[in-house]
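Where a number appears in this text, it was derived from the coordinates with a stated rule and is not lab data. Please read these numbers as outputs of a predicted model, since none were measured by experiment. Cβ atoms are built from the backbone, for glycine too; each structure is taken alone.
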Structure 1
């Protein structure tokens, strides 16, 4: 095997389950094509493996050509292919405002893609989805989050393993591999790939980070700046895991769910670090599938403060139509059925 294939063989196994059914997420770009070739070299055959391609239909003929490229790739390896497309209503993007338009569109596209990958894996009874996120993706993600404002969880970057549903997890075995290593590998095996023209669109923040910010940091501070950022991410991951464990324990002690309401015992929060309480709240939001897009740092801090210190009888409405009411013993959170959330992503007292 080639060096990159050996690296993948070492990075892929999850608790000795490397032979389980796998969905390979393939866009047709260099990273996912390299993952496909290396994985097939390691796996040795197409059994228990399929390619999944999501055609976002956002780049006209280019998107269709990407799909045809992936179809041929699957045929070359005799792999089953699953192709997904978004509902027609989701293809159009909001008018005006390039920055907000790009971020909103990217978020919807990412959600649709992961829903498709999860559904594909569950339909076949496969447990894992492999994606080709690299160390460069990790760097870009961390810097993007720093620019938007982030906490320890954001500094941790892209997790190597994340649960998509009860039955399916996404695994990213290439997070320690640089993008240029994948392109070197493709040159060695003389394999072509698709280039995404949207990667040149400088209205997209991630592209500006990739093409301007990272090169500028390297010029000013040396090539070691990349390794420093990745070490920070590793330390943040360890810290976040510790905080998350404490938050989970606090949740077990203090939270009770009754119908559509979340009841939090206030006295359990009195001596807890604010960071742990906020992490518990984020876990609650995730478990309840409440929207978090507008819950910025100020909103989380206000909510954490209100749980402890608000007077009995007070009520607030947070972004996403989440109502908070407090009495002497409990703080109660529930999602309102009508849109009572304030504009501009703030919270209001009622």
Structure 2
């Protein structure tokens, strides 16, 4: 059986889909698994096992329609038996349906853009399948059961996303820490960025955390992914005797940095979820988004500890990217983050 997974974005969401990918690869009837991803996030495919065939589509390029038609023709020639849409958007549903009529997707009560449900077989979730990892696993199981339209008797267990670096094409980069001047140092990565404006901690909190790490003899390393984040990381590092990454890291370099860290602190972002999947302890903070939906948890397979600092606003979680009454992150205290680090 040949299966196409449509999961276009984003960084952290692709990490959340890794257990579903593991489920597919464990099935003897599955001969090939392909993955369709937005070109901007194709780099995340480097953490997949080598046998996964990744196809990138330029939806944000200058010719998105041309790119879409080209990739659809290419995927049709492969001859898939089934397509899994783990995105839940109209664009992903259209692409999936254009490749193969037999498409399984998100429960219609959970799907992000309701019209997408009209184009696929919507898999019914158990009420206790609240975490996206569980939901993706449920969709991945659908082609192998006749009861995908009925409410399951039991929820699919949460399984922590994990990455076996030996099964990927990512090269080891032991020289990176030496190049960054971090060899032999005890350091913690502070990822002050956030995909949403509402996920950003106030500067004063980051500075207090960095200063607290310095007091503990731990080097605060500020990471970033774009130029705006670079300026912010440098500003915070300069004001706290910390260290900001001098250049943007590729996937191999990022893996080396995260696996060498004592822990990673950040919001609900791709870097944070990558760290957790690599087995590095994490400290996350939650306000507009919910830990029960997307936080990294230890399931016993990993020894890593993952701490969640909850602001628990009366109006949340709202899952809003902007807010006119932004109180979530102001409620997160540096002492709570430092306390979690002390317990790791």
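The table for this structure:
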| item | result |
| --- | --- |
| Parent structure of the calculated result 17.2, given that mean count of other Cβ atoms within 10 Å over residues 119-126 is the read-out and 1, 2 the choices | 1 |
| Value 17.5, calculated as mean count of other Cβ atoms within 10 Å over residues 215-222, assigned to which of 1, 2 | 2 |
| Distance in nm of label points 7 Å out along Cα→Cβ at positions 311 and 335 from the coordinates reads 3.2; which among 1, 2 | 1 |
| Label whose coordinates, when distance in nm of label points 7 Å out along Cα→Cβ at positions 79 and 135 is calculated, return 2.4 (choices 1, 2) | 1 |
| Which of 1, 2 leads on Rg/Rh (Cα atoms, Kirkwood Rh), largest value | 1 |
| Read-out mean count of other Cβ atoms within 10 Å over residues 111-118, computed value 15.2, structure in 1, 2 | 2 |
| Among 1, 2, structure where helix-only ellipticity at 222 nm (-39500 (n - 2.57) for each DSSP H run of 4 or more, over all residues; to 500) as derived comes to -9000 | 2 |
